[in-house]
Structure formats: structure tokens, C-alpha cells
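Undergrad: What follows is a set of structures for review.
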Structure I
Amino acid sequence: MEEIENIELKYLDLDDYQELKKAMIDSYTTMPNSYWKEHQIKTLIDRFPEGQVVIKVNNQIAGVALSLIVDYHEFEDEHNYEKITGNYSFDTHSNDGNVLYGIDIFIIPEFRGLRLGRRLYDYRKELCERLNLKGVAFGGRIPNYHKYADKLTPKEYINKVRSREIHDPVLNFQISNDFHPAKILKGYLEGDKASNEFAVLLEWDNIYYEKPTKKAATIKKIVRLGLIQWQMRPYKDLEELMQQVEFFVDAVSGYRSDFALFPEFFNAPLMAKNNHLSEAEAIRELASFTEKIVELFSKLAISYNINIISGSMPEIVDGKLYNVGYLCKRDGSTERYEKLHVTPDEAKVWGLQGGNSLKTFDTDCGKIGVLICYDSEFPELSRILADEGMDILFVPFLTDTQNGYSRVRHCSQARAIENECYVAISGSVGNLPKVQNMDIQYAQSMVFTPCDFSFPTNGIKAEATPNNEMILIADVDISLLRELNQFGSVRNLKDRRTDLFELRKK
């Protein structure tokens, strides 16, 4: 091979046809006369110029990639090469289709080994993202299959290729480029004796695809979180407490935050006037404020255009005492979440019961989950939420000692890593000398991320000053989670051994 002076990716031009024809003949030696006619190339260029590209080395064609856009619903079940190309007329191409379908790709023999094929596949992926298509698909040949056809079914052959027991130059290369086998296509390409006319339907999913919508609203990719590190102080009544709440909502919404997160039992100062009662009686009196607080939070969410996670409050249902919170959305709707695991102290002193509801919530910023304090220390809960598509986990907490805080902090950071999500924790600081069982609080509010190249090396996006009243503002990029799930150094969600274990809600 002569010295390489220039490599460039270009759109295919009809003037390239004679050189293209020779390149195809040189590349497909096992299938004589397998080359496109000039009028077919002209049709492809006229209908979809962006989909037809060549790689030129020293101004000589070294590789080619030809593509169509198709309505995949018409073809994903069963199809062959003749059908997908419309009997080689390319009438199947549609600018309104949803999948980029590769109909040809090759590198001529003298330029193989330079990883030029990867450039062509990368171009297809980038084109797919730019055109907002669901993914890339094509029928992949398995040219070494004829050597094993008498011993292995196509499925067994593919499994052995994937486990590296058999080398198939085409399939190995495609899998290494993040394409995953979807199914076997029988009788795919007439005359492909090396593959026994079998092909593997290979797919690549565009993680940035956004389903077209007629609504004005859209799911945000960059989400701004506002965490309130709440100072425990005396309040003479509910009105005064809610004035402080509104101050913080106003502050974080002033920075155009999408969420405001309050801590667990932020309204505990209202128990001071019932300090003459037992702890269990006092917290039940506190529960009488919950319905009104939720109503006021909902009004704040609407008027300040922000989604508010109300931390948590006591609530009595059928005579039983629960620790619950409300997601008050800026569209006016509210949803309820419960603390599922109560601490021994909460059960003994207050008589709290564990809740029974665990679910994700749909918001205008994607799916979120909420786990109250102690629940963050049970990894099964957040894993179930991750399986439901959670992007951000919010953890309102209340801890009196640094020991208790450390449990919540470190467990929450683990939840971010193992579930490939963001985790925001917010707690209370200060003390309440006139409220029994609520004497002191320790907190440092934080936002955690997974640990990979696109995220902070220590997995901490932002952190508040310990034991100081303040707000913490942090932006999180949801699209980075999609990249991590597909291309991360490790992939905790994908690599789970579900063949050995399963996790499900009763």
C-alpha cells in the first residue's frame, strides 16, 4: 500500500460510479456480478444524498456505505434484501421513516485493517442522531457460517461468535461497533452461499431519539435541581413556617430550578406547642397540618413554575401513622410517596408504620423516584425504581448525628453508581430544644452522579456546607445517563446476572 497522505469522508457522487463499480467487484469476489448499476446509484443519490458516502484515501475510493430511511414497522418482523430495497428500486425509502437501514457497506481489500469501516458506521450513527431516527438496522452477512452449517444452527453459530469461540470477520466487527443481533433472517440475500443465505438482523438504538409530538411541552435534557438545607428554628404558627418555605421556593425558582427538594420532617418545629404531650401524641397533632401544607405547596408549585418535593410529613390514614411526602408538580397535579422502612426509634417513640407504595413519577423532566431517609439504605428499592426508568432519585432525610448522616450519604452515593442515575439528598440542620425527640440535626445536602468519564471523578456534582442553612443549585444532564447505559466503562444495569437472580415487587 502506498503512503497515506489524505483520508476523507465524502458524499458519493455519480462521477465516482466507474471507480465504485470496480471497488464492488474487487470486494465481493464470492458473489460474481454483485454490483450496483449506474441508474440505481443515481436513484439513491437523488432520493437520499446524505445516506450515500465514500471514504477516499489519497483520492481513491477505499470504502462505501449506502443507506435508506424506512418505516421499520413494515419490515422489522420478516424481510429479505429484495423486499427492503423495493426490488432494488429503493421505493421503500421514505423521508418520514423512522430507521436508517444500511443496504451496503464495504472496504476494498487493500485498505482493510485501517479501521475505516468504523468511520462509516460512526457516520451512520451520527446521521441517525441528526435526523432524529430511532436507530440503525441492516441484515448482516455471516460469511463463515458455511463452514459450520452441518453442525450448528444459525442461532448456535451466532452465540459461539459472541462468546469468541468462532471468529466471523463481519459479525465480530459489527458487534464490536455496538450493534446487537435482533433475529435470524432466512433467505435474506440470494446467492450468498458463504452465509447459506442467512443473515443476522443487527440493530443500534439511538439513545437521543425523541418521539415526535404535537404538544408544546418537551422532556428536558438539562435539569436544574434546587436543594433546601433547612434550618430548624421555632415558628409561632403554620403561616410563619410557610413564609420561610416560600422564601426558599422563591430563591430556587429565581435560578430557574426545575425541582425544589425539602428535607424529611421539615415541619417538626410546629410540635413545640405540644411539647407537654407525649412524643407519640405530639407527632399525631403535627399530622393535622399535613393536608393544608400540601395544598399550600401545590399553590407554590404553580405560581413559581417549579416541581416541589415536599420532603416528608406525618399523616394518619385509617388510624395509623405514616411518614409521607408529596410531589407537587407545576402543572397543578400532586402525587404521594411513603417511607417504607421506619427506624427502630420512629416505631418505638412515635408509633410510625412503614408504607406500602413504591413507584416512579413522570414529570416534565423525566422519571423520578423519592426515597425517604432510611429507605435509601435498602438497595432493592432504588433498583426497582431504576428498572422502571428512574433518572433522578430524591432523598429527603433527617439525621441527628454524623453517624446517621454518613449512612444516608454513602448509601445514596452507592445508589447513584449502581443504578446509573443522579441522586439528590437534602437534610435539616440546627436544633429544636423545645421539641422532644428532635433535639439536634446534622446534614450536608449533596447531588451524586455515577462515576465515569462524563461525570465528576469522585461522583459528587455539588455539595452544601455542612450544618449551615443554605440552598444548593446543580444542573444534571439526563442524556449523559443514556450514554453511560450504552457505552459506559462498566454498565451496572446491563451487566446484572438476571439469569441467576431476579428482583420484583410483590
Structure II
Amino acid sequence: MQINPPKLDGVPDTNPLLSMTRRTLLQRGAFGLGSVALGSMMAGPAHATTNNPAMPSPHFAPKAKRVIYLMMGGGPSHVDLFDPKPKMVEYAGKPMPDSLMKTTRLATTQGQKNFKVLPGQFGYNTCGKHGAQISKLLPYTGKIADDLCIVRSAYTEAVNHAPAVTFNLTGSQIPGRPTMGSWATYGLGTMNKDLPSYVVMTSRDRENSCGQLLYDHYWGSGFLPSEYQGVRFRGQGDPVLYIKDPDGVDRQQRGKAIDDINALNHFKHEQVGDPEIKARIAQYELAYRMQMSVPELADLSGESEDTLSLYGEDVHRPGSFARNCLLARRLAERGVQFIQCMHAGWDQHGNLQTQFPIQCKDTDQPSAGLVLDLKRRGLLDDTLVIWGGEFGRTPFAQGSSNTGRDHHGNAFSFWMAGGGIKPGQVFGNSDDFAFNLVDKENEGMHVHDFHAIIQHLMGVDHERLTYRYQGRDFRLTDVHGEVEKFKDILL
């Protein structure tokens, strides 16, 4: 067998057998059952391009061509934002019912003796034609109430931040699984070859009040080929590191260098068959195209003052949540399929009265402005916007004072808009203490249900989009997830 490697200046000829691994030898040889056994242990098919041969097109017509997930890291308090409970006012300062406290898992209040009822602290407005109750701290969100579906019946088993965020994004509390965005790009490919299909932007409160970190696996591809992982755009300097050519290197030279590197990578792929090599080739080529597309994307000089005002004054500050929301709209209109804006700082264990209003102010106008901006550009109908965190907060006070709330996953709230969601409604309900769900069987939206709905709106049957890894077919929703029982919130 003769293999001719690409001829490159300054690169000596090599014998491919010298670098052939044991696995490659077994793959290429006729070893009968040995090769069959090896095939069953391989980590899935080598989908190394943006088009998945197992799913060349959506399973059915999508309602959402793209998703913008405004992920509020830290756990926004549903008690103070979207789920008012008059009965809690009656019980303010009194102990929580023992029947409730005996059945819950606590995060940081395990040693606490008294669990006093703490009603919503900031008041509510009646908003929209359907009379949704939305916190007075979210006046801009209140103005778009008729565009929203507020879900008050979400729940999760996770009780701490990192496992809960990981669960919320990947369907598993243990790191290592692909995120929602990775599954979307793996299954559906890309709508713009010059930009990543999956982009992540992060921000946090300026007071640095929250100690929670934003880990790379929150946008990782897990066991999928690495070309499907999210590309993180930075808030300072160039959005992507090394996007500019080095001094003295022009565009033609950079293109020639990438051609040579990819030729070597193609040759290596012929030798060892590692799908990650093809992923590397694709990423080199994308990075080259991004040198032109990303600077244009980040240039806001063409945005009108009217548009900028939708997002608030903070839109002028690089790295802010407001700036990221505007960039999310620009990414969406350029065909980026999954956009994840993560904002940390919603962890009010002891500063509910002070930091919580700041968080609301930082995120309220930009979130509502994004929905309005998409709507007036005709993009909201096929763009799914989601606002929410990994869990809610306890309806009782943490500590001896009324200054904080602990984590709470039994019942919490979030909202969705556009992209196939029926607007102007509230779905589900929690009990009189916003502690447990009233009808968990028929209305409870588990994390796996949440993922199934998102994939459904994108034209994907969550049970059919799978990837074989370590001898098992994996999917985002594991072996769970329902769509049918939530048909009332879908168009």
C-alpha cells in the first residue's frame, strides 16, 4: 500500500507506518471479530462536518430557527419576580409548615433551626391583557408581558449552582455531556459559514457579589466532536483572541499557512482516522473566515440611537449584559443558531434587599429590549428567547434576618417568547408558599421536558437525535422528556 503525503515546503517525507497506532492497524486490517468488537467501542460516528449525515434536515418544520438563552446564573428568586403568594403575607415571620420542610433538600441552610416565611419583598404589577403578575423591579419586562409565556412550574433535583447549571444546560449534573447548543449545531448544522453556529457571551454584576464561576463545560461539546462546542466571545478587546493577523502577515500569507496546516491535518487523518482532526480542520477554516465576519459583527456604529436606547445606557459598556443582548440580536440576524448569554450574580443568600434590585436593573431593560428589537425586525416569530436560571430561591428567610434566600429547585419560574411559543399566558402554578408544584404530574416542567420543548421547536424529535458513545446511544434528554403535555403553550 502506497500513501503519498502532501508535498509541503520544508516538510520531509514520512513513512505513514511509523506513526500508525495499534488502533489504526486494527481498523485497517481484516481481523474479523476483533474489528467488529473495536467498532462497538468507538466513541460514535465521525461527524466532522457541520452537516450531520444521520440528520440531514430537521425532523419536521421548525418554529424556531434560532435560540437566544438569557441564562441568569445564581438562581433568580421566583418568589420576588413572577410568583406572588398572598398567603405568604399572612404568614410573614412565622415558621414554614413542618409538612413542607421535612421533604426538601437544603443547600446552605442545613444547620438552620428556624425557617421563617419571607414573602415577596418588592411588590408586583398587573401586566398585559392577561393580567400577569410581574415584579415591580422588572418594569420593562412588564411592558412586554403580552409577548411572554411565564412558566411557574419548573423544577429540578439539583440544589447547588454548578451541578444545577450543568443539568440545566446538558441534561446531566455531572460535567462531560454536550450542551443544548452543541446538540443543536450537531443536529442542524449552520446557517452562516462565516460565524460559529453556537456563540456564548458572559457578564456579571459589577459589584462581584456572587462567587459562582462560569465554567467552560457550560458551553462544551462533551463527547461530540469539538467543532460543536460554543465559541465564547470576550467582553473586552477583540471578541475572539488572535482574530487579527500578526504584524507583517497579510491575508494571503495567512490563507496559505492555513492551507498548509490543513494539508498536514488531512494527511494525518488519512493515517489515524481521528474525527477530532477533521474538527480541527473545520475550526481553522472557520477562524480564517471569522477574521472578516467578527469585526463587522462587533462594530455597532451602524446601530441607530433608537435601537441603542431599547437596551439602556449600559449597552455602551463592553462586556455588559446589555451589550451582549444587542450582540445576540446581531448574531441572530446573521444566522447564528444558538446564542447563550450568561449573567452571573443572582445568588442572594444575604443581600436580597440590596443586590437583587441591582441585578434586576442590569438585566430588565436589555432583556425586554431584545424581545422588542427582534419583534420589530420580524425575527421574533422564528427566534426562541428564554430568560431564567438554574433554580429559584426559598420562600423562607436564610439566617436570623430577612436579608437572603437559599437555593430552591422544587418550584421556580422562567419565561419564553417567540419561536413557536404561545404568547400572553402564565403556565403552571406552585402552592400557597411557592414551595412545591400544585400539579406536578400534568404541569411540572422538569429540566428534561424543558430540553425536549426547545428541540421540538427547532424541528428536532428529542428521542431521535442521538450520538453513540461508549457503546450507548446518548441524547440531550437522556431517557426522559415530554412535549405533548405542554401543547397548550405551543403554537
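All of the numbers you see were taken from the coordinates with simple rules; none came from a lab. Quick caveat, the model's predicted, so the values are computed rather than measured. Cβ atoms are built from the backbone, for glycine too; each structure is taken alone.
Undergrad: Given a computed value of 15.6 for mean count of other Cβ atoms within 10 Å over residues 113-120, which structure among I, II does it belong to?
TA: Working through the options, I get structure I.
Undergrad: Given a value of 1.12 for Rg/Rh (Cα atoms, Kirkwood Rh), point me to the structure among I, II it was derived from.
TA: Structure of origin is I.
Undergrad: Using distance in nm of label points 7 Å out along Cα→Cβ at positions 297 and 377 for the comparison, can you identify which of I, II gives the largest number?
TA: Across I, II, distance in nm of label points 7 Å out along Cα→Cβ at positions 297 and 377 peaks for I.
Undergrad: A value of 29 was computed for relative contact order in percent (Cα under 8 Å, 6 or more apart); which of I, II is the source structure?
TA: Value 29 for relative contact order in percent (Cα under 8 Å, 6 or more apart) corresponds to II out of I, II.
Undergrad: Using the calculated result 0.00 for FRET efficiency 1/(1 + (r/R0)^6) of positions 201 and 233 (r between Cβ atoms, R0 = 25 Å, to 0.05), pick out the matching structure from I, II.
TA: Working through the options, I get structure I.
Undergrad: Hey, FRET efficiency 1/(1 + (r/R0)^6) of positions 89 and 121 (r between Cβ atoms, R0 = 25 Å, to 0.05) derived from one of I, II reads 0.45; which structure?
TA: Clearly, the read-out refers to I.
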